[in-house]
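Several structures are given next for inspection.
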Structure P
Amino acid sequence: MISACVLIRAERGKFDAVAKNLKQIPEVKKAFSVLGRYDIVVDMEASSGKTLAHAILKANRLSGVVFTETLPEVEA
C-alpha cells in the first residue's frame, strides 16, 4: 500500500461540497476542512502508485477545486 496527503485549496464557499465529493473516491480514507493556506486535507491510500495517481487526478478535476499539493509517503 502507498499513501499520500493531499492539500486542497477550494473555491470560496465550496469547502463542504468538495469535501463531500472527495469522500466518494474509494482511495480517500479521510477528508476534512482546515484553517490556513489550504482548505481541505485528504488522506489517500491505494494498492499501487498508479492507482493513487488516478485518484489524485480525479480529486484535481472535482468542481470547486482550485489547486492541490500532494505529499506522497516515502520509505526511510
Structure Q
Amino acid sequence: MARLPVLSGAEVVTAFERAGWRRDRQRGSHVVMLKEGSIVSLSIPQHRELAPGTLRALIRASGMTVEGFLSFVR
C-alpha cells in the first residue's frame, strides 16, 4: 500500500477537482462532490488534516487507486 501524505480537506477537494469531480454543495464543514457518470458522491470534511483512513476511504469510493489520486496532488 502506498503511504498517504497528510492533506487538508481543501487540498483533497482540489485534487478531486483536477480528477474530474465537481463541487455540488457544502453543508457545514463537508463538501459534497459529484462526477458525471458516477453514482457515488464524496463527502469531504474540511479539516486541517484528514485522517489517513478517511482519505483512503474517499479514494476507494471514487474508484481511483492511491497512486492515481496522488498524481493529482501537488
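Listed values, structure above:
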item	result
Read-out mean count of other Cβ atoms within 10 Å over residues 9-16, computed value 14.4, structure in P, Q	P
Of the structures P, Q, the one that 15.8 was derived from, the read-out being mean count of other Cβ atoms within 10 Å over residues 25-32	P
Parent structure of the calculated result -10000, given that helix-only ellipticity at 222 nm (-39500 (n - 2.57) for each DSSP H run of 4 or more, over all residues; to 500) is the read-out and P, Q the choices	Q
Highest-scoring label, criterion being Rg/Rh (Cα atoms, Kirkwood Rh), among P, Q	P
Comparison of P, Q - label where relative contact order in percent (Cα under 8 Å, 6 or more apart) is highest	P
Per FRET efficiency 1/(1 + (r/R0)^6) of positions 33 and 57 (r between Cβ atoms, R0 = 25 Å, to 0.05), the highest-valued of structures P, Q	Q
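Coordinate-derived values only; no laboratory data. Since this is a predicted model, take the numbers as computed values, not measurements. Cβ atoms are built from the backbone, for glycine too; each structure is taken alone.
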